[in-house]
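There are structures below to look over.
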Structure 1
């Protein structure tokens, strides 16, 4: 029989914060107990190996709970967290036996490291945010790493996600990444391209139909919502959803129920929705092409993928990935060419151009001449971040901090080490610079 994993009590009156920490700890391999207030935390202390305790809660505060634990569970490791740092409270808490005092929003990497250290698990392999981001191809730019960081936080919830971006930016790849990092990983991931299905068939495609519902319906058909049960339904080009179907779609989003075409029985389904579009849905709402209430229901957690021309640091990693299957590599001149071209078709255009160049290349090395003329003739575009700052020490320090945070995927602990300063010093500087 396998030994029980360490169990951690999460005591916080905010439901969203409890879920965020719960998902992060479960992904790290821990069991959890969720407590809404200090009284529940005291009860849970008898059945947990560690406690993560919010300081400011209605009723018993975190410091009061910590004080009582000195008598009832003196050896229980306690990690305090708060959105309002108070030096006197911090000193008092450490003197009362707290392991540490973390500031909200909690750095999840730092949280897991603190829990590992407290429970003697520091030698184990843990999937952290930076690990997940590093596995995503084409995430060298700060813009893409920021999107992935936000996506990881949303992945651990069941919130509806709306992915925005130009055609070809990789919206479906991001949706698949979110699914793989969620608690629904391994469950169905079903894709529907709303713009590729005729308007008279899309209702049947989504909800299914009963036998005899319409001419040609010779048998019952299960729709995509049912196929995705327990998993994720990815609705690409959701802006093309026909207006007459939008009320039924809104209903299933809000209630989790629908009826098949030609049926009378309500069907309940547990599905996480990720939608994507290259359209401006706000403009469509104003023009009457898209329901406002549906837009707000989809736009719970929007993620915007920047076009490739705005994240040139991602071009060469993507190119290397696409060329692996062709066993080709880029010459230095070809690399410069790819980075300076604007890629109006984004990642899709890059992939297609590399496939063409791989076919035309005489050997294993791809040259500029292997690309179409319009790519060969591309002129370098001036970049706003190419200027060298001289004389403004505060601005130089601010840029150094931003660069360190970019390199560590926003992990303040590792960024501080990279800069050679303490984490608290980094936090003070972030506040001073308005970051």
Structure 2
């Protein structure tokens, strides 16, 4: 009878590692669950000769006919794959055949090659979650743990459907925000290019005319000429300054203090801060709700949510919640207690650079003690814990924040459009007036002569 090596968690969250004899992986998982354990990893024990043979064959297959690829799998492509895999599983196909079908129709790239690796691992005796965990650039920890929970609970089809829905909603929200910001971004870029052209080529031509007539220029024209000289002589700063700021932020984020400072800065920055904060909250609550409803233990679910939040402020909050739960607390109480921001020196530096010097620092001091998690989230989580419907409450919170992000985005775009048009009109109007004031003087001089 085959021997299976497994890892599991008991009711207190302690990790268990042991071996068990069973006729099949399904029988082994059933026996382990009867002991009160939650299976996180299970694989058949193989001899050294079998392992070397599998590794050698796998290495040959990997090297054959593969292109060099960079990066991971896009969220859109992964969502499509998950939905298709869910449909194939609902139709009753074996998991290996389903993966082979999807691998055959996938274009050469990270997903296709990762699916080849997954199929090879499954043929060698690994479970689906264990095989996917060996391709982290395609399947992250959230994905793998939900698959593992589906295998342990015998509900892989339902988990795949839930995972596909989660990815599709996240992608839909991302598309909505990106689509709404395309128009103002294009307007800003085109307007900037036009202004650079006017300041770099048109204004200097007028300056030559004014120099030939040797007239006294009015103050607005002098200011315009000075600005044109800066653009003409220091045009390269248009590219150097943004790239330098980007590199500075990139380097600072490599430091722990810099990352905390930047993540604190972006969720409280005027105009865009609330949008970013609500978007992170929507994604985090939906992730946590999806994991809990899939049967992942609460501590593991919170750990995954912490790692996938993408913001140091929220990582710190979820870390404190995890520590409190280990000490016997509920989620709601530490979520409220530790959701208040703390002063970050690097955040003050970013406010000084990007918002407006001392005024930016003063504004940051006014926001440095604000709460990140609203009472709505805390109350909904509290009710969910009391009623045993925590996952449903987290879904409601996520839906609420998704709606707020959509409304904020639409309102922001609606506000930016007229402001951009008015700003561009005033700028062009100021340039035209500054150029025509001396031209009127020249015409009057010529008329008198």
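So distance in nm of label points 7 Å out along Cα→Cβ at positions 107 and 419, computed for just one structure, reads 1.0; which one of 1, 2 is that? Let's see the in-between values first.
Numbers: 1: 1.0; 2: 3.7.
Only structure 1 yields this read-out.
Among the shown structures 1, 2, from which was the value 17.4 of mean count of other Cβ atoms within 10 Å over residues 299-306 calculated?
Working through the options, I get structure 1.
To test your reading of the models, identify which of 1, 2 gives -24000 for helix-only ellipticity at 222 nm (-39500 (n - 2.57) for each DSSP H run of 4 or more, over all residues; to 500) when calculated.
2
Computed from the coordinates by the stated procedures, all read-outs in this text should not be read as laboratory data. This structure is a prediction, so every number in the text was calculated from the model and none was measured. Cβ atoms are built from the backbone, for glycine too; each structure is taken alone.
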